[in-house]
Every structure is written in C-alpha cells, then in structure tokens.
1. Starting from the value 18.9: which structure in P, Q was mean count of other Cβ atoms within 10 Å over residues 104-111 calculated from?
2. Of structures P, Q, which gives -14500 when helix-only ellipticity at 222 nm (-39500 (n - 2.57) for each DSSP H run of 4 or more, over all residues; to 500) is computed from the coordinates?
3. Given that Kirkwood radius over Cα pairs in Å, derived from a single structure, equals 22.0, which label among P, Q identifies that structure?
4. Suppose distance in nm of label points 7 Å out along Cα→Cβ at positions 56 and 272 works out to 2.8; of P, Q, which structure was it derived from?
5. With FRET efficiency 1/(1 + (r/R0)^6) of positions 16 and 64 (r between Cβ atoms, R0 = 30 Å, to 0.05) coming out at 0.00, pick the structure among P, Q it was computed from.
6. Hey, relative contact order in percent (Cα under 8 Å, 6 or more apart) derived from one of P, Q reads 26; which structure?
Structure P
Amino acid sequence: MRFIPNFSGFDFFPHGTRIHFMRYRDICFWMSIVLIAASIGLFAINGLNYGVDFKGGTMIEVQTSSGGPADIQAMRSRLGTLGLGDVQIQEFGASNEVLIRIEQQPGDESAQQVAMKKVLDTLGDAYVQRRVEVVGPAVSAELRRTGVIAVIAAIVAIILYLWFRFEWQFAVGTILSLVHDVMLVVGIFSLFHLEFDLGIVAALLTILGYSVNDTVVVSDRIRENLRKYKRMELRELLNLSINETLSRTILTGVTTIVVLVALFVFGGSVIRYFALAMLLGVLIGTYSSIFIAAPILEVLGVKRETVTGGSDKAAAARG
C-alpha cells in the first residue's frame, strides 16, 4: 500500500491578512514619481545602449578551434588595435564560444565586409566562424521605429480593452501603472548602460501583458466588493480587496520570479538581458498593482453607482 500525501488544506501563503496598504499610498506615489522623473532624466542624458539591432553593425559568432576556453582579454587587445571603433566581446553560451559586435562602419555594405574580414583575419586559425549578421543603418532605424510602435500599440490596445471592461477610473489606474512599469525598466537599463535590443522590446511587451493581468485581478475584486459592501468606506474596501487577492498576487509573482532567475543564471548570455528585463518587470509590476493602480481609485473617487452600471453594460455586451 503506497502512501499518498494529502496537501488539502495546506496554504503556501496565509489568508485573511489585514495589511493597511492605503496607509503607504502617499509615500509610494512620491517614490514612484521621483523614480519616473529619474528614469526620464537618465534616458535624456545617457540614452540607451542600443544593440546591433537598433544601431546597426556586424555581429560575429566564433568558436575556438581547439575546443578550449576562449581568451577574451587577448581578443580584446588584438581587436582593439584594428581601428573599428566600439568592439564588444563576450562569451556566448559555452566558454569556447564568443560573440563579437562591431559598430556600424562609415561607408556602404563593402565597408562592413572589410571590417568583418579584418576581425576574422586577426583571430586567425585559433577561431572558427559560426555565424555572421550585418544590420545596416536603414534596417536598424526601421527596427527602432517598429519597436516603439509595438509598445505604443500594445498600450493603446490595453486602453481599449480596459475602457470596455471597466469604468474609466480603473482604466486610468491600470494605464498609469503600466507606464510606470515600462519607464522604470527602461530607466534601469539606461542607468547601468545595459544592452537594449529587440529582445528587450519583447520583454517590455510581455511585462505589459503580465502587469495588466495582475492588475485586472485586483480590479475585479475591488469592483465586486463595491457592489457587495454598500456602506464600507472606500479606503477600507480597497485594503480588503488587495488583501483578499494578495496570496494570488504574491504566489504568481514568486513562481514567475523563480523561473526568470533560473533563466538569468543558467540561460547564457543570449537571453540574459531578456530575463533581467522580465525579472525587473515582474517585481515592479507586482508593486504597482498593489501600491499604484488600486490607490489611484481612492484619488479618483470611484463611485458604487458607476461601477454597478458599468458592470451591467459590460456583462450585456459580453452576452
């Protein structure tokens, strides 16, 4: 007879918490305002460290012919004397694989080919070429433009959904929290001069989806409680709603963070910055769902009458 463990009734997170989140509303608002202003200032002064996708150039992936580890320092010393401008060298996965990024060279396509040949000739037979990607200035400018459009289009689509699904106060709170999340992630990348490429744009889009899902769960509970508790003060009701969804918010965030930490540590340099952007986005998004989106409802003064009418309209439209 096998023993089958029974986990029924076992909670990973305590229920019935009574944390007074609204007490920290003003502190969190001002802290977020300062961080957003700092992010805007960093972006204006430092800009972003665009990868080859966004600023053009050549990306060369090589592997040691002997199978042993690559000597990164020696490669930097030898390639730094070629006069090719900014040459970035980093391990790419295994210790014997290296990714070399060369900035856009003055001239046409032939100038990029000449730079690539110089690099390969300098490395000699000690390294074997595995992959080469060349991104021209026109393509990189188009990628930057489409990346910005993708993020803006995602935010607009979320605005339309929230306008249909919730009352305008909920939509304003959610949109402000989403903009807050994206701007802080971009500010951190600007502060530490981390590489910003198409992978980070994909991470930002994923962060938007994660954060809006988390915020909608809290908003649904708030709207449900507004109809359920007719005489409860709004601040007390917001505290109750956040506490009731806190276990779901924390557990979802923790399980996601565990996966992202594993990707960041063991995923290699290919997805390291993507995993970092996602990790930052989940942490910031969880914070904003609790301390930004919900408290904004108190500032805007959401009314029970409008919630009831908006809920009926949305339910009727959904059939």
Structure Q
Amino acid sequence: MSSLKFKLTLPSKRSEHAIGYRDGLFLIGSCFSENIGAKLNSHLFKVFENPHGILFNPISVSKSLSDCIENKEYTKSDLFLLNEVWNSWHHHSRFSGITANEALGKINESISKGQAFLKTADHIIITLGSAWLYKLNSQSPHAAGQVVANNHKAPATWFDKELMKPAALTILLKKMVEQLLQFNPHLQIIFTISPVRHLREGLVENNRSKAVLIQAVHEIVESAENIAYFPSYEYVIDDLRDYRFYAEDLVHPNYAASNYVWEKWVETYMNEETQGIMKQVAELQIAMQHKPFFAGSQQHRTFLENCIAKSERLLSLYPYLPLNDQVQFFKQEIAK
C-alpha cells in the first residue's frame, strides 16, 4: 500500500554558475532581496544592495540600474519637499533628508558606489515584487505620469494605479538585460520573484501581479544562457504552502521560511568547498558575539586563541576572505 503524500517538494537544482567568495554580488529589488543580502553579508560575501533602497515595481528597478550605469548625478531639481523632508520619487525614504543637500549626498554617493561595484560584479540578483505601478496624476504638484518607487506618505489622490501588461514588462526587462550586459559583459543575471504578498492591492490583484511578473521573467530567462531564475516565490507559495511560514501579518515569510529559501539558495549556487568555508565563517561570526561569564580567564583566553588560529588558518588557505577584522577583534579581546 502506497503512503499518502501530504506535501509537494520543489527540489533544488545545482546551477552551472556557482557563486564563490571571490565573486561580487549585486542585489536589487524588493525587501526579499535584502533578506537574502543579509544572509550573504553575515557569511562575509562581497555584496552591494539596493542603490536606491527597497524597490517593488520593475520600472523603478530598471531606473535604478540605469542611474548606476550612467552614474547619474541628482540635483535639487530632482527632489521635492513634502512634510518638511526632501525626497526623490525614484528612491526609498531612507534616502530622504531634512535638507536637499543631505538627501543628495546620500543619493549620489550610493549611485557612485553602485556603478563601481556593478562594473566588476559577477552576479546580479534582481527580485521583482509587484507589477502594479503607481503614477503621479494631475492632482500632484509634480511630474504627472511619472512612476514612483515610494509614495513618501503623499496624499493618495496624487496617484493613479495601473497593472503592467506582460508584453510591456517583457520589453522593459529585455532592454534592462541588454543595458546590463553592455555595461558588464561577464555578468550572470539571476531573476527571482518575491513571495511577499501585496495585500494592499487585494488577493486577486496580488495574484494577477505575480502572474505578470512570472510570465515576463520566464520569457527573458529562456532568451539567453547567462540569465537564470531562482524560484523563491515557488519555494514559499507551493513548497512550504502553509500560513505557519508567514509572519503575523500573513504577508511576509517568517524566519523559518526565509531560512528554508536560504538553504535552497545555498544548495543551488554554492559548491561543497564554498559551503565548507561558509560554515567556518559562520562559526567565527557567532564567536564574535560570544559574551563570556569571566572575561580574562584562562578558559576565555584559550577560546580567543583558538578563534585567531581558525581565522588565520582560513586566511592562509583562502587569502581573499575578508577576515582581517575578525582576527583584529579576537586579538583586541585578548589584550583587554
């Protein structure tokens, strides 16, 4: 008698384009990209995230990449003042400032750093969140028809909502990929779709949006060898498929779900050697957070000496690892 099957499982598939510690990883898109970015950062990979902040719609993502490629310099005329704060319609509110110069300083510094990183990056991970666009209308004192990346708590009457058409999105993504590869020909492009539900639009509308993204992204992925799709959306929606894997808002994947997707990411893109390094790096990172009961004791000193030895042994085998700060930290703890 065959056993009952209560769950579908989406197995990971090892990528031909492995990600290692020598690689530069450029991440852009929704908050889910920052979640993966945080995991990569904690394991000390070379990462640059969201030069315009968290972005959800594809037009804003494309605009951000164009700004980096062109090394665009924003001026005061690109900003607007609302509720005593200077903002950019193309940026997350973390780039806003009390003065225009403060905002411009953050914006232009991030673009400059983004351009330099993207030029030599090995992989770019693009996470799309929603195909719904919010456009400024005639009731707004600003440029009507402009797609915004963030509403900056402006009046809802300033915006019109529109769902991108799959054909229009496919054209946009194709142009974006062409621009990226012209700027950095050896770049490996990974698309993924955020499993975060956009309930503000409604459940039916959220599913329409995800369908548009899925259709367009797969058309692009099938068009070239150096473009891949990582199924983070499917891992949460179809593989885990349970509200216990969501936070209390029933919108964002929780810690367990995020870890599950991260494990699939590692299985897909990291070979055994890299995974071995990651494990040792994680142990050192945890050791740095260790709070001893008796600082200065011989037992604690031995613990720190072992950490230094582990760090230096890793550096001797993989001199490109960014472990100098860890070595310095453990040595300073001994010297206290």
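Derivation of every value follows stated rules applied to the coordinates shown; laboratory data play no part. Nothing here was measured: the structure is a model prediction, and the numbers come from that model. Cβ atoms are built from the backbone, for glycine too; each structure is taken alone.
1. Values: P: 12.1; Q: 18.9.
Matching structure: Q.
2. On the way: P: -22000; Q: -14500.
The correct label is Q.
3. Q
4. This value belongs to structure P.
5. The value was obtained from structure P.
6. Values: P: 26; Q: 19.
Of the structures listed, the value fits P.
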